[in-house]
Structure 1
Amino acid sequence: MFVCAGNNETFPFATPIGVGLIESAMHLTRMALFDKPEFLIFIGSAGSYGKYKPFDIVETSVASNIELAFLENRAYTPLDNVIEAYQKDSDVSRETKDIVNCSNYISTDFSLVQSFRKYKIELENMEFFSVLKISQEFSIPVLGIFVVTNYCNEAAHEDFIKHHEEAKQQLMAYVVNKYKALKK
């Protein structure tokens, strides 16, 4: 089953689950309880901390929920803040995958987000951590496929708006090509 955030980020073959950590967790939990999918593929946009450029497409199954204050030793959490997707028979190590950081906020200070990169955290998306957490809870294998729309800098919002439609088209073409069974 393909899922996406929703609002202005929808795809003809994907079910919207909501924007941000809370909405996506609520709606995906409801789906898992009443019509549990065999496999989830989350598709959506992401901001780059520098490794990837706009329109790059990245696949991963690892996400974090880390605030900048944590990296500056100004906050702590008792929760697991980096998780890997439940993968049936996975032989690919977490260490080989880039991590998507998730928060309900968009980073706009490029120099600050460079501290994430020391930990292989290369992208930012608002929903993927919730998707992974729910997939773990219900033992649903999951993959995230992201298209980069912007760098996480002072122009993040303007670049997101400028690139979003084209990025969605490129992501849709990538997914349809990869999963040829899909039909519009």
Structure 2
Amino acid sequence: MIICAGNNETFDFAQPTGVGLIETAMNLTRLCLFDKPEFLLFIGSAGSYGDSKIFDIVESKTASNIELSFLNSDAYTPLDNVISTNIDNSIKDVIVNSSNYISTNEELTKKFLKLGVGIENMEFFAVLKIAQEFDVPAGGVFCITNYTNKNAHEDFINNHEKAKELLTAHVKKRVKKLTVNREVL
């Protein structure tokens, strides 16, 4: 099953699950309860902490839920805040951070890179957490629309349509290849 966030980030071949961690968790749980998929592929836009460039396509099976306050030692969590469906430890994933907020402090978000976290997407942690709960293999494909700086929202708006086109082309190409070779993302 291919899923996406929703609102203005929809695709004709993907089921929308909601924007942010909470909507995604609620709606994806409902989907898995009533019609458990064999595989979940989340597609969406992402902001880069600096290493990935605008319109890069990034595939990952690893997500984190780290709030900005954690980066300055202003908060901690007793919860496991990194999750992965990557069973091949020899493949290094780009970690996708998820929060209900979009980061705009470029200097602060550079600290994510030191933790091995490369990009942010609001929904992906919830997707992987629900996939783990239902024992469903899952992954994500992202197109970078912006950097995490003061222009994040404006750049996202300006780059969003092209990013959706690039994601559509990438996913359709991968699905065709998967169908021919019987591979799993």
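Coordinate-derived values only; no laboratory data. Being a predicted model, the structure only gives us computed values, none of them experimental. Cβ atoms are built from the backbone, for glycine too; each structure is taken alone.
Suppose distance in nm of label points 7 Å out along Cα→Cβ at positions 51 and 123 works out to 2.5; of 1, 2, which structure was it derived from? Computed on structure 2.
Here FRET efficiency 1/(1 + (r/R0)^6) of positions 139 and 163 (r between Cβ atoms, R0 = 35 Å, to 0.05) was derived from just one of the structures 1, 2, and that gives 1.00; the source is 2. When helix-only ellipticity at 222 nm (-39500 (n - 2.57) for each DSSP H run of 4 or more, over all residues; to 500) is computed for each of 1, 2, which one produces -10000? Of the structures listed, the value fits 1.
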